[in-house]
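Chemist: Several structures are given next for inspection.
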Structure 1
Amino acid sequence: MEKALEKNKKNINGKVFLKINSAFIHLGKAEKRVATFVKNYPEEVIKLPINVLAEKVGVSVSTVIRLCRRIGINGYTDLKIDITRDLALNYKKTYSEINSNDSIPLLLNKVQQLFSHTISNTFKILSISALKEAYLNIINSDSVLIIGAGGTAALAKLLNHKLLKLEINSQWSDDFSLIPLLINKIGKNNVLFVLSHSGSTNLVYDAVVMAKKKGCRIIILTNYLQSPMAKKSDIILATGIDEQPLGSEGVTTRMAQISIIEVLCLLIELKKQEIL
């Protein structure tokens, strides 16, 4: 049986698998075992009753159900339906690995494919209801404070610039000695917009906790739905980065984040023009 499973091992890149990747580092050990089996043997999973899958992986039935809920799926039946859809769409890796021997034309082609793949994955996993809730909260708020650390600070500045052009009362900061003072000035009708790929940077997390106590609405742009900051946030805008060939601060991360920022600002503009 083990040899048969190994032979049938797959690496599918559909919506379910993006959700698993997004939550994986924050899952418990038993949940990770189920998640890994689902990712590696999706065609096997859709044939198995829940008790058989649990026995095969060596976990309880409740662990399988808990995993489903941790990745935003109601139950095991819905998991199998979603996997079946992903398999039917036959997602495949659409880009090749970048290596040091690539010529410039080949490198450009691979980067183009990588960008397309990253944006496609992000739009697959992005919640439409969360996106709508985010732009409406921004429009209806008294002010928006945007924060980011490290590489995301530049994107915080970009988002702030775009919101100011849209006549939104907005400011940004990456100064975590100043940010607590700014949060002290805001309250229930204000928005804290957080950019954090990992969703677990300590200084940013502390700011989120502080804003939560002040009653602010918190919107986070992150890759990890089960991260500490995501759990504290009211609205989660998720990127769909399933691997990092250029590192966690690499071009795929920024491309995914910028794509969501652009869509969010477009929706705000359309709403202000009463087109939406």
Structure 2
Amino acid sequence: MRLLLVLAALLAGLTVGADARAAAVEAGTRPWPSAAIEVWVAPDVKRTPRYRHLTRAMAEWNRVSGVAFRETARPGRDTLYVFAHTGSRCDALTGYRAGFTHEGRRLRGGRITLGACSYGSVLHELGHVLGLMHEHQRADRDRYLDLSAVNRVLAGCAPGACEEARLNVGRPRPVILLSDYDPCSLMHYLADQSAKARSGRFPASPVWVRWYRLTPAGEAAYGLCRARLKPVDGCGWSKTGQKCQVTCQDANVVAVFHGLKPRQACWGRPVGRRLPFGL
């Protein structure tokens, strides 16, 4: 009975054939109880340029998806906590959490940590907050990406030596919400991840200069999605893995996941829901 209740909760509000396309939600991810998300920002974040990135990124997700990030002076029961990071990294918990620990404190809602990262990176991390997984870790990725070189690198890693690489580009993950593959997704990594290798976060290898190549199916999908991207000055907006804008597909799957009506019409087939056991 408990399993049936869990499955019902995972699938609640996700209608087969709803007008959302591409992007994906990993099995086990929970939507926020309300599409209005209270956001508490630590004072040391407000004193930095990253605060401007945050407010701009929240406004953009509000505009395209229908969710409502609302800053609050005092955390409530379910709150997105925004903390500072002393380095350049940004990261976030994916989706809503009924309980998590941060620096010894038990909290409820979600968490995003901001270092000296770009607006596009903040936009990407808020996608995780709203439930989106990495597009390139979907279980159907091998049809669209040639990963043979990076798979050899990861297979040769000593135990514990490649944890961050495996977490962010490794094994495919089962999903509960899925539609057409989107190489243009905000949640897709760029092919060039050499900076992570130089920093020591990924294992040293020349493969990270171009860790994947698009297959013929991937090239076809890229042609479809690129035609819908809008040029953005000073940003590599036309690349696979762009971090310049929320795509129509990204926005609509967030809306459907939170029980909202999508605001845009996108290319591709309507989204489908799946039991959380992969493809």
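Chemist: Taking helix-only ellipticity at 222 nm (-39500 (n - 2.57) for each DSSP H run of 4 or more, over all residues; to 500) from the coordinates of each of 1, 2, which one would give -17500?
Modeler: Answer by label: 1.
Chemist: With Kirkwood radius over Cα pairs in Å as the yardstick, tell me which of 1, 2 scores highest.
Modeler: Greatest value across 1, 2: structure 1.
Chemist: Out of 1, 2, which one gives 0.50 for FRET efficiency 1/(1 + (r/R0)^6) of positions 33 and 145 (r between Cβ atoms, R0 = 41 Å, to 0.05) as computed from the coordinates?
Modeler: 1
Chemist: Compare relative contact order in percent (Cα under 8 Å, 6 or more apart) across structures 1, 2 and report the one with the greatest value.
Modeler: Looking at the calculated values, the largest one is 2.
Chemist: Follow-up question, since we're still on this one. Upon calculation of semi-axes √(5λ) of the Cα gyration tensor in Å, for residues 153-200 alone from the atomic coordinates, which of the structures 1, 2 produces 17, 16, 11?
Modeler: Here the read-out was taken from 1.
No lab work stands behind these numbers, since they all come straight from the coordinates. This is a predicted model, so every value here is computed, not measured. Cβ atoms are built from the backbone, for glycine too; each structure is taken alone.
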